[in-house]
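These are the structures, in structure tokens.
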Structure I
């Protein structure tokens, strides 16, 4: 029997983000998931090594890689629609859960237990870090678009920055204070 999970995961590159916005460059959920994994790993390292917390960087990075896997089957529903009201948000969460179960069913039964907490984000010690990394990735996308002169992302940048500040996650606050401004620099400035 051929298990189709990994073949479907490879199709993340076909699902574009920011569908309602004019983009200077497209971002797909595979690229986004990679960046979220990098950021989640970094936030967890900051938590553990700088702030003395007990976050697991590897677990956070793994969960982040799969945090949008359900969108392979559902597509990326734009945020203004997804969170328009509690009923839509709840219904979409149910659709995401069904999508994750469908993906899990495409794995060998012996490994489903290893992937279930990653797809369903059930680890309460990991979830806030992945959520912060996801929001941080969205903010970085806004910064990059604004840097390219695309004012379409001005209000999204403001709203996302406010959401990040409201999270109250010390490792995220540390990252924003010590790393975030670098995303506004050009290559020559980054290398200086």
Structure II
């Protein structure tokens, strides 16, 4: 027999995963400052296997406008550079045979607004995902009531808890998105 606490626990877990996914997605959006997380989605052809850059090299952001990449295997320097050039990050890496340096150009106002819009869209997509998770949890609770496994009071209490979780997570999404937008807009 499925219990209310199992439904609530699953709903809470799925909502937490949605929030973590938002944070991960937003970390890959440029803010005008160098961050090694910009390269999280860049994969290198490492001996025939697509491998994330951070698994074939050491990444650093020694200054606000520079990222350095030091490959563990120097023979991979060209493939790492090629992967960065072919990514949609619009970055120009250069190497000295041992280290790849990626200067991070300052963002134009137009680009900042475009990135802020992207942040808002990503946040809205994740709010929608939360509402879908809420709907799934509510439907499971209503199904238990329909099958007479729980009382109307328990169902009502469960629905309230799901709504509280949803409100809390949506507020967290708004805060994370607002913070990222602030980072982007600041010159």
Structure III
């Protein structure tokens, strides 16, 4: 896992709200983590059917015919049921990297989240992650580790640079209105 950050990478994250770290995982790490994630998802399907959250707690399953349910297959807290996922998610070097990016002394993992874009799935609308969470913090962050090549053709992630400080906790759902977020934040168009 590439956990070394340059000052430019930290500055990029703090100014633009994101940083791209090419080659974050070595090829063998990608294979290992992908196999572990798929095994955990398979275990959940066998044990819990359509349940989206591993372990004890709330079941956040959404009706199968909803738009959101056809955006991606989503499973949370896989670290609770798979030791390999746990090793990656609770890696102290990853925690140190996140603390350096956020400029804080400590960081807590709220959850891991596997998002699998199925063939012909619905597109993902522009949205903010943080308002979906059960807490609000300007120091919280998401880290996306792509376990497949992400291209324009298959749906790579996009960010709007320099908007991190403009966003409040107003948000829109991940639904059919792809540009709904720009109705809430017209200054970002």
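Nothing in this text is a laboratory measurement; each read-out follows from the coordinates by a stated rule. Just so you know, these numbers come straight off a predicted model, no measurement behind them. Cβ atoms are built from the backbone, for glycine too; each structure is taken alone.
Among the shown structures I, II, III, from which was the value 1.3 of distance in nm of label points 7 Å out along Cα→Cβ at positions 92 and 156 calculated? Only structure I yields this read-out.
Given a computed value of 35, 22, 18 for Cα extents along the principal axes in Å, for residues 44-107 alone, which structure among I, II, III does it belong to? Going label by label, the one that fits is II.
Source structure of the calculated read-out (Kirkwood radius over Cα pairs in Å, 19.2) within I, II, III: II.
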